[in-house]
Structure I
Amino acid sequence: MPLDKPDDSLPSVTVVIATRHRPDLLDRCLSALHGQSVSPSTVIVVDNSGGDCATRAVAAGSGATYLVEPRLGVSRARNVGALAATTDVVAYLDDDAVPDSGWLAALLLEFRDPRVAAVTGRILELGEVDAVRQSARSVIFGGPRRLVFDRSTIDWFERANFGGVGQGANVAIRRSTLTSSAGFGFDERLGAGTRMVGEEEHDAFFRLIDRGYRVVYAPAASVQHPCPGSDAKARRLHLRQLQTTSAHLALLLTEERRYRWRSAKYALRVVSGRPPTWRSETSAPQLSRLAVARARVAGIAAYVRMRVADMTGGE
């Protein structure tokens with residue numbers, strides 16, 4: 001059962017926000033953090049550029065620690081922030097997200113279970129704050145029911161890898177579990193700013209559950225996030241998601257031999273037009289078969305380029 005209310009037994013937490021040349025959005029995000037019912041021990045802003053005076057000023061004005069990671073890639077920026085943290089938990093926010101006042105408290109309550117390595121939360125369309133006015137379309141990710149994922153969950157592998165557990169715009173991870181034989185934190189080959197563009201959080205969920213930990217989805221841990229403002233932007237976003245999913249499938253088929261059959265089964269199911277119910281895409285924009293095929297081929301090509309770079313030592 002979920003825990004009922006925050007108290008002194010809650011773990012300490014650092015909030016890490018990766019950003020790049022978006023000081024106005026960052027300022028809005030940091031302002032929302034000041035209204036949390038449970039305050040973070042530290043807020044770390046990681047500027048994923050060579051340094052930006054406006055971003056530094058916004059971070060300083062809110063009392064946040066400002067770090068610079070010039071190597072492009074959100075996973076690199078997030079890892080830099082986590083390495084600088086000294087708290088029990090590291091919570092991650094996108095710089096354009098706006099957390100509700102009870103966001104941190106709802107995340108931290110779940111970490112009183114020592115088996116929990118990560119907690120995700122609900123993501124709503126930015127601006128839809130009145131519960132009476134919220135509709136199915138206002139939900140970007142997550143339903144009203146708390147969910148627990150571990151190796152006993154029948155479809156844990158598919159959910160973890162393909163978007164059924166949570167999204168990187170709203171996630172917290174127990175800091176001690178960020179270190180593994182595969183390295184520290186997020187796979188720096190993945191995520192915005194790399195050839196693979198995304199999937200870094202799904203890869204992390206998979207590896208945590210595979211190592212025997214639990215990941216919890218806590219609907220009370222809610223943030224608001226912008227949505228595409230036009231049909232054209234929605235189509236581009238959906239094509240990018242198709243590309244990143246295909247790239248991640250290529251990674252799993254190549255690098256995760258223990259799960260190759262499950263990866264192949266999932267790929268065949270999606271290609272045949274039978275996505276799982278938790279991956280329902282009824283509200284997805286209509287795309288031509290050619291556009292979908294091109295996106296999938298582009299994803300596979302992105303993974304191949306990444307593998308070549310790995311083998312040759314390139315970026």
Structure II
Amino acid sequence: MMAFPALILLTACPRDKEKKQTGSVAYNNIDSAALIHHLAVLSSAEMEGRQTGTTGNRLAREYIIRVFDSLNLQKLDSGFVQAFPFDSVSGHNVMGYIKGSQYPDSFIVITAHYDHLGVRNGVIYYGADDNASGTAALLSMAGYFTSHPPQHSMLFIAFDAEEQGLLGSKYFVANSPLPVSSMTLNLNMDMVSRNDNNEIFASGTFHYPFLKSYVDTIQTIAPIHLAFGHDDASKGGSQDWTTQSDHFAFHQRQVPYLYFGVEDHADYHQPGDTFEKVNKGFYYRVCSAITAVAMLIDRQPVLRK
């Protein structure tokens with residue numbers, strides 16, 4: 001087994017940051033050191049780009065499981081891992097949940113894919129932004145909500161084989177250990193750490209307009225631009241992200257979604273998508289804002305419409 005830096009357990013917000021609040025929802029919430037640590041590990045050379053079916057992918061999966069275990073996330077009937085067939089190998093979704101204090105049978109599903117492109121012609125495609133960034137955010141959010149128990153149950157899923165055609169999320173929704181009807185919302189993160197304009201898109205409100213108000217509320221306290229769009233098919237294929245990441249499988253079953261992601265940059269699906277190029281301050285601001293959106297939604301009664 002590869003040796004990695006000591007696991008940083010997740011705590012509340014960093015003490016050196018002033019907490020901002022809107023009602024009972026706090027910005028500057030997740031542990032910034034743990035967030036960056038997770039990102040560094042998942043995008044390291046030891047992970048070899050995390051391609052499905054490879055040793056690097058297995059190491060990433062084992063790391064995610066260790067974090068889930070350290071946070072005492074609860075297991076579904078299948079345990080933390082849901083295996084599924086993929087060509088001559090197997091894919092592996094990793095999932096764990098926190099039971100809600102008021103709505104235990106209603107699940108907010110928080111997702112990110114942990115696989116990437118692996119090694120090609122001897123060159124590692126690190127996938128720091130795509131999508132070690134979303135996976136590290138998911139782990140940090142799990143840490144926050146472990147310390148601040150939610151009202152709804154929260155299911156955290158790190159999907160595999162997204163790069164192969166959203167295979168992990170499609171398999172999960174088709175073979176879910178939970179009734180799809182119990183899923184109130186999917187909050188999906190895919191590429192959330194790099195943007196020169198301090199901007200992250202919250203896509204999905206074209207399909208589910210009632211979700212826009214939650215993002216607008218967090219915009220009043222978040223020092224980033226939370227933009228809308230990339231969810232209207234009439235704008236053209238490249239401008240519509242509805243089918244482009246793991247939220248699509250939920251959308252097909254009428255589960256409302258918010259997809260957080262940046263627009264493509266020069267290192268998208270290139271070897272240059274590395275940890276060093278991530279703007280750590282922007283990344284933390286984004287992840288805090290996404291966590292705040294989840295907190296605000298969790299304060300509401302069952303949302304599914």
Structure III
Amino acid sequence: MQNKAQRLTLKQLRVLDSLARLGSATRVAEALHVTQPAVSIALRQAEALLGTPLTQTVGRGLRLTQAGQAVAESARAIEAELLHLGTRLDALKGLRGGTLRLAAVSTSKYFVPKLLRGFLEQHGDAEFEIVIGNRATVLQNLHGGNADLAIVGQSDNDPRFGYTRFADNPLHLMVAGDHPLARRRRLAARTVLSERMLVREAGSGMRADLDLWLRDQGLTLTRAVVMRSDETIKQSVLAGLGVALMTRDTVAGELAAGRVVELSLPGLPVRREWHLAHAAGRKMTPLADAFREHVVSQMVHLRRTRSGP
């Protein structure tokens with residue numbers, strides 16, 4: 001059952017809180033941008049409702065009684081909670097702060113920090129939750145509502161998702177700079193298959209791209225070592241363990257230093273693009289939409305470290 005205190009209005013509570021701090025009905029009226037009679041009416045209504053005096057006259061000012069002080073303390077607590085609520089709602093609306101949940105394929109981790117840095121310069125209060133995985137895992141997180149956006153290397157006709165292209169993503173076969181194949185200018189695709197292929201697991205976008213290239217060449221993967229990490233594949237290429245289909249982002253520094261070499265082969269590079277995926281039919285938060293706009297605007301800057309086609 002509602003008690004009398006629960007029937008107090010926010011206006012009455014704010015008047016009492018202000019009076020506790022300012023000690024004058026005139027000053028309260030100025031602070032709250034109301035007339036002095038309005039302050040007096042609010043005080044009388046509160047006292048009538050509670051059935052007890054809330055103020056007493058002291059000289060030319062007003063002082064709260066013990067009951068008035070108790071109400072003012074509660075008023076301050078309520079005002080603080082309302083302020084906190086406003087902050088939370090602003091965050092949820094993306095107007096200030098908030099959390100963007102991003103899922104990204106592992107290959108993108110070499111440029112995602114650059115995108116985040118630029119975005120955070122404009123949205124410094126925003127927080128990120130980032131999940132890295134293969135394509136299947138990333139899209140599963142997006143579909144399940146555990147991510148707001150996903151960075152993937154290819155689009156498809158899956159009606160569950162919508163895609164926004166934001167950059168080219170050509171894929172090349174790479175070997176260590178001192179690998180025997182690195183000295184050969186022209187190669188047949190079949191020649192490469194005689195080498196050990198370092199590949200990602202089934203379900204990854206990179207593996208799907210390699211399988212597609214092989215199929216276009218009329219070939220089937222034979223000697224393969226499956227690795228679940230692009231970084232492990234990169235280090236294995238550098239160690240001369242084999243050949244791998246990779247993006248230039250993954251080995252940008254090593255390419256510049258000659259420690260990794262791109263092989264010239266028919267059908268290469270594999271032409272792919274980077275996309276931001278979102279769940280179709282689910283409204284994006286303003287923060288997620290702002291990030292998508294930022295990523296698209298950075299498209300021309302994303303490949304500054306790249307050269308060639």
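No lab work stands behind these numbers, since they all come straight from the coordinates. Just so it is clear, the model here is predicted, and its values are computed rather than measured. Cβ atoms are built from the backbone, for glycine too; each structure is taken alone.
What the table shows:
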quantity: Kirkwood radius over Cα pairs in Å - structure with the largest value, from I, II, III; calculated: III
quantity: Entry that produces 40, 26, 18 once Cα extents along the principal axes in Å, for residues 78-141 alone is calculated, selected from I, II, III; calculated: I
quantity: Distance in nm of label points 7 Å out along Cα→Cβ at positions 62 and 214 - highest-scoring structure of I, II, III; calculated: III
